[in-house]
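There are structures below to look over.
A short reminder: the numbers here are calculations on the coordinates, not readings from a lab. All figures in this text were calculated on a predicted structure; none of them were measured in a lab.
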Structure I
Amino acid sequence: MSTAHIQSPTSKAKLAVFWLYVTLPLAWGVVNTLTQAMKLFK
């Protein structure tokens, strides 16, 4: 008995949208944190 599943390949467009969905809020959070932290050192 084989339990292998046939998976359809992920389209590059879906992959790009997913990475934008993940990296944009992450990048915004990092930039926001750094700008807030710089206020402490001025």
Structure II
Amino acid sequence: MGTDQLRELKRLQKENERLRWAVSDLTLDKLILSEAARGV
């Protein structure tokens, strides 16, 4: 694996982690809103 490929892999791993956090955050928001809508 070349230097450019390793650099791109690291960049993609960081982006993947950022997106996972975003999905996690949005999932939690959705859960909270659905519970609020039900009056829990």
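For Kirkwood radius over Cα pairs in Å, the highest value in the series I, II is held by structure I.
Of the structures labelled I, II, which one yields -33000 when helix-only ellipticity at 222 nm (-39500 (n - 2.57) for each DSSP H run of 4 or more, over all residues; to 500) is computed from its coordinates?
For helix-only ellipticity at 222 nm (-39500 (n - 2.57) for each DSSP H run of 4 or more, over all residues; to 500), the value -33000 is produced by structure II.
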